[in-house]
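Novice: What follows is a set of structures to go through.
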Structure P
Amino acid sequence: MHHPYFPEHGDESYRVDHYDLTLDYRMASNRLGGVARLTVTAVEPLDRLTLDLGVFRVTQVLIDGERLPYTHRDGKLRITPGRSLPPGEPVTVEVRYAGTPRPVRSHWGGLGWEELTDGALVASQPTGAPSWFPCNDRPGDKATYRISVTAAAAYQVIANGHLVSKRRAASGTTWVYEQDEPMATYLVGVQIGRYQRAELPGPVPQHLAHPARLAAQVRYDFGRQAQMLAVFTERFGPYPFREYTVVVVDDELEIPIEAHGMSVFGANHVDGRRRYERLVAHELAHQWYGNSLTLADWRDIWLHEGFAAYAEWLWSEDSGGEHAHEHAQRWHRRLAAMPQDLVLADPGPDRIFDDRVYKRGALALHALRRTLGDGAFFPMLRDWTAGHRHGVVSTDAFADHVQRYATRPLDTFLWTWLYDSRLPFLP
């Protein structure tokens, strides 16, 4: 068994099946008050339950309605139940908390709940979820969610899943979203801003939320997203969720943010010329690779990023641009000139977002496509997404899966692409 990349996050001794989050956010003071109800099932007998939660004041903890003692420090909320929790029996854990959401410190800066110039967003990948709710912060523990957020009436609140109600009161507007497909903690998002809403045509409801001043540019830049959805449905199988939401914030973001059933772009990613259209394709592809199929272990991040990067090349090929092979040849030359010290399927915790993980991952898929041929490669991808829909995946499972579509053993091929730090030849 590997050691996890972020051992201080998450706990294997229990799972969470459902999160019910009731949040009240005060924009002016950046204050978040929350009641979180978690449906928790122990995997082994538990004398203490440990949740991940950042710097908040916890005022009360209950299990099945009984108030319990707890300690809260260093990002861990440790609860002592009145009796040992037996495995397989769900209990309801309620945590009441309040304070100023502070990003979780990481190698990549602060992660999680962030203030915008006029609003807020969540960008948690990989370990930022505890910045705003108590959770079992490991990507393999996927759960359903109900998220209720009360904010000032001038703002739109967008969260994962389906908007089930919106109520105005003196204290602000309460938005309630339900996410019925299992979701990883780092993919849970709440975006708050002064947004205009629009809908895109297509096989799946696609919502746009954006600053009013960018309406024309956003409509043009995302104008081919429905076509993309059709291409990816053909290549990867059915879109895995009931809808897709794109939020464009009125601030600059370094990179777009992937969330479950949702993507968040900065104003800087919109120019009215589709210059960043590859990012539109990349984020959409994550709905299959990352959100429906989610890694259990961060070392396997190429299963998300390599696939989304390859989807950019497929979109180029299928929309009349360069063929994927031309992109592959160009990136192969670039990677050959870079240090050969990265193992694709185990890059190390500080390098999970290294550009080589993305591009070498895409190259590995292209090499596999050349080896299997399109007649086997695309059915292999569709069966991969179908077989693990809303589930958890690993590199080992992918290697086993791929072998079933090959006419000869692929052990050496897969080893050199996934585990040898030297860049192999492109077939």
Structure Q
Amino acid sequence: MVCHPDTATRVLLDDRTFDKGGPVYDGVREFLGNGMATCPHRDHRRQRRLLQPAFGQDRLPGYAAVMSTHIDEVTGSWREGQIIDTAKEMYAITIGATVGTLFTTGLSEPETAELQDALDSVLTGAFRRMFMPKLLRKLPTPGNRRYARASTQLRSTVHRIIGDYRRGDTDQGDILSMLLAARNQDGTGGLTDAEVYEQVVSLLMAGVDTTATALTWSCHLLARHPIVQERVHVEARSALHGREARWDDLPRLELTHHVISEALRLYPPGWVFTRTVTRDTELAGHSLPSGATLVFSPYLLQHRADRFPDPERFAPDRWFGPTASKRPRDGYLPFGAGARQCIGNEFAITEAVLALATIVDRWHLAETTSAFPRPLPRMALIPAPVPLRLRRRDHEPALPANQPNQPNQPNQPNRTQP
């Protein structure tokens, strides 16, 4: 178990010695295959080179436009006083935005709902199966049957879309088109349909599940800390004036970005990972034989008081100032580090900031209970279901946007957990 940030950073930076493997990745490979999120070191460089153009800076404004449109549709459908299943609404935002950037041709509403249900069932089932002996995974239990049906549905839907794109043979300007057109530097070695499927499902998992989880936690944290929520609202209102957040607004949404960063620190969606040692080596004074399994937890590392003072406190202002740029070295690892850092980290942050700014500009998020959601571990660290109430923003709050973070009222403890 890797418990020190410096040791974890060394593991992440030396992906040849500490390769992706162990129970987490063995379980995920069941449905992700050998995509970039799960492939071993020997395959990673080629895959990342082929996928990198799809996530270049020149592509992000176009993706952001799709995100903004869908965020506007979902948040515009809410009603005054509505009590929402927060996670469900955040999933509605992220699956629509992710599907829209992956497949310009889009999916019908029933197809999108089926895809979301299948992805959710697969992710839930995959986490449970990690801890099952292989024999038990083959038994016809209700959970195994549900997982098998969802996997079949997911594979069928994605392969059908890939086939339609192959037959159309036109560049739709979306991520799938870029994956199908990707070639090695010498013009050879495009991705097979199986490889494209693995990349698409990996991107769906990252773009839908992890971003929705980060947004859900962010909404609950702002509901628990109304002063911070008001500051975010003032920032968003001054930039957006009631419309949906767009790419050009991002530089003016600094506090919103820091709220997302702090939510990712407190509740990183990727909360535990494993690595396999590929050669006899030494780590932090301990001899490790080839084949050993390492476990590290961003959740653990990001709650260390020596790196993040008062680590249980929700404090977005800790990300302001010159020391903020040093946080990854301090153990802030929601997207990993090194060559295996998440290729879609800017995509995810862009989507989360656009969504949260639009939500808080238009709606006040209010708690319906004194209980703060407890973390539930599965593939992502999701919050237990706790609904929030929506109140439409009809007037400007008086609190200036640059007011420092303050303790909340006595009945609103400035803590992430009671």
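Readers should treat all values here as calculations from the given coordinates under stated rules, not as data from a laboratory. Remember, predicted model here, so these are calculated numbers, not experimental data. Cβ atoms are built from the backbone, for glycine too; each structure is taken alone.
Novice: When Cα Rg over 2.2 N^0.38 Å, for residues 156-195 alone is calculated for each of the structures P, Q, which structure yields the highest value?
Specialist: P
Novice: For which of P, Q does distance in nm of label points 7 Å out along Cα→Cβ at positions 20 and 60, calculated from the coordinates, equal 1.4?
Specialist: Answer for the origin of the read-out: P.
Novice: Kindly point out which one of P, Q the value -15500 was derived from, the read-out being helix-only ellipticity at 222 nm (-39500 (n - 2.57) for each DSSP H run of 4 or more, over all residues; to 500).
Specialist: Q
Novice: Taking FRET efficiency 1/(1 + (r/R0)^6) of positions 92 and 212 (r between Cβ atoms, R0 = 35 Å, to 0.05) as the quantity of interest, name the structure among P, Q where it is greatest.
Specialist: Comparing P, Q by FRET efficiency 1/(1 + (r/R0)^6) of positions 92 and 212 (r between Cβ atoms, R0 = 35 Å, to 0.05), the maximum is at Q.
Novice: Hey, another quick one. If you rank structures P, Q by FRET efficiency 1/(1 + (r/R0)^6) of positions 68 and 340 (r between Cβ atoms, R0 = 30 Å, to 0.05), which sits at the top with the largest value?
Specialist: Comparing P, Q by FRET efficiency 1/(1 + (r/R0)^6) of positions 68 and 340 (r between Cβ atoms, R0 = 30 Å, to 0.05), the maximum is at Q.
Novice: Can you rank P, Q by relative contact order in percent (Cα under 8 Å, 6 or more apart) and just name the one with the largest value?
Specialist: Largest value of relative contact order in percent (Cα under 8 Å, 6 or more apart): Q.
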